[in-house]
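These are the structures in question, set out in turn.
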Structure 1
Amino acid sequence: MTEPEPTEGQPLVRINSSTESLNPRSAELDMMSALDIVTLMNDEDATVPAAIRPALPAIAAAVDDITGRLREGGRLVYAGAGTSGRLAVLDAVECVPTFSVPPTLVTALMAGGHAALTASIEGAEDDATAARADVATADVGPTDALVGIAASGTTTYVLAAIEEARRRGAVTVAISNNAPAPILEAADHAIAAVTGPEVLAGSTRLKAGTAQKLILNMLSTATMVRLGKVYGNRMVDVAVTNKKLRARAEGIVADLVGCTPDAASELLDAADENVKVAVLMGLAEVDAPTARARLDAAAGILGDALAKGG
């Protein structure tokens, strides 16, 4: 019998998925006490970091490529469906206040669109045409990086998004909780974190989702560190958008400059609430325009601006 040919964006055969397998430790889950259930879940969750560790070199290589693209003026674009897509949206949204980046710098393509954030959109994850259209609408190109996330590693929407982004010249990254997997084979960087059977069979919002969240944390945070959005381990590019973040910004300035909270507040006011400018003003004893000019000359990297100050 002749096998049918696979079409672009659609794997020919669904691979044997360990995330869909039965977990013998939870075979009698419905008979357990609440304490036994949450203890078992906690024990299983503790295995996730170990599942990620072998992938650290691949994650680091992806960070280097993503950083290079963003330095060229590109963007980091995520693509996912269901839980994976919602985790991608969460990571993208959080980059804005944490690192003061524009909302367009880190974005997410979600199978089924905005409505799929709060509701299940049947069939969206199987729509390769929509994925290619979403990548085209986002105008993904040679300066961009696209990261596709799918627990199974077979999700058609994610596979098609990776293929289309790569065709357009973007660097591509795949995150899967199964290996081998079609999305891993399709991407420039393959990140496999094989988390195994879930406590609740097939519920990949559990260990698989936890692994995806940890990996996305690494990709975005390490990239922003490499881009100079951090000084030491401080969020010196934090956006001051509410009282809590204003207090955090004042604390960062006070600690780095070695001044009183009142002095830090005055520096922030003079710097229009730009933490980097305020710190440079305090440490180099310069005014705000001079601090901004030195930061611009140092590509926004505070350490370089301080070192070159003379």
Structure 2
Amino acid sequence: MRAWPTPLRTDALRLTIVSDTHFGRRDFTQTAMATAGPSLDREASRTDIFVDLGDAIHWRYADQKTVEDSAAKAWTAVRKTATGKPWYAIAGNHDLQSYGTPFPNRTGDQWATDMGVGSRNRVVDWQDWARLVLVSPQTQVYDESKPGHAPMELSAAEVAWIKARADEVPERRVLVFFHAPLPAQYTSHMKDTLAQDMVAETPNIIGWVSGHRHVNLATDQYCFINHPASGRIIHHVNVPTFGGATGGYADDRWGQPFLSTHLTILPEGGLEVRCRDHMQSRWVPWWKTGMVTYLPPVN
């Protein structure tokens, strides 16, 4: 099995990503997150930016939102202090809508206020060659006809906003961070191809990074791949879960819990992907490429 060194290159942009912590789904989540957190903190020495891709809370029942928000905020506050590195967060479907009748919801702007993140959409520039565009929808669409696959959508105005942020820096490589993957990768998670078509028309958008699916690294063939988006090839990166979305500490149908995903965006082009298990403090392999997946340049 091929094992490459950990991402220490200071000329690259090094991201550590967590997603789908789901505070409130399982009784053990808060205890396990307290254990996994210090292990995550130790990644600060090889990380430039931390990103939370959403579903920090589970919000199964309407009256649990405040409690779960508080747990997620407290955990993140400890991480920010311990790492001393920038942290950015976006909203997932569970952050915006309860899954208990009658499905109460909050807007993306309300989520940003409640969680103290400043704005639901953020732009992060890195040196003179990279831009990260982090996007939360203003509303969440719950589709009862697709249990487990509640679609997340971006409005036409939100898609136009992403394109405008890319167009204003044509010399930079742009990666978009959104909770759900594009339909080109997984058809059940977004209802239309509006965002995908926009990506195809915007040549400096080189990647789409998402969570939502709780991928299993042992079985998922398509979680880290260069993949078509309406005729153009981009980096598709769909990260595993970092929390209580699974049935326990062991693998279940959603894969391994408490994994962070490490993206090394190379200034010469291309992307390296690694995943770290924070309950066992070890790098873990993806079924296809071993400890490190290298995605060759797409532009």
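Comparing mean count of other Cβ atoms within 10 Å over residues 117-124 across 1, 2, which structure shows the greatest value?
Result for mean count of other Cβ atoms within 10 Å over residues 117-124 over 1, 2: largest is 2.
One of 1, 2 was used to calculate distance in nm of label points 7 Å out along Cα→Cβ at positions 53 and 109, giving 3.5; which?
1
In terms of mean projected area of the Cα convex hull in nm², which of structures 1, 2 is highest?
1
A value of -14500 was derived for helix-only ellipticity at 222 nm (-39500 (n - 2.57) for each DSSP H run of 4 or more, over all residues; to 500); which structure in 1, 2 was it taken from?
Structure 1 accounts for this read-out.
Quick check: 22 is what I get for percent of Cα pairs over 29 Å apart, for residues 37-212 alone, calculated from one of 1, 2. Which structure matches?
2
Assign the value 4.5, calculated as distance in nm of label points 7 Å out along Cα→Cβ at positions 85 and 261, to the correct structure from 1, 2.
This value belongs to structure 1.
Every read-out reported here was derived from the displayed coordinates using simple, explicitly stated rules and does not represent laboratory data. Please read these numbers as outputs of a predicted model, since none were measured by experiment. Cβ atoms are built from the backbone, for glycine too; each structure is taken alone.
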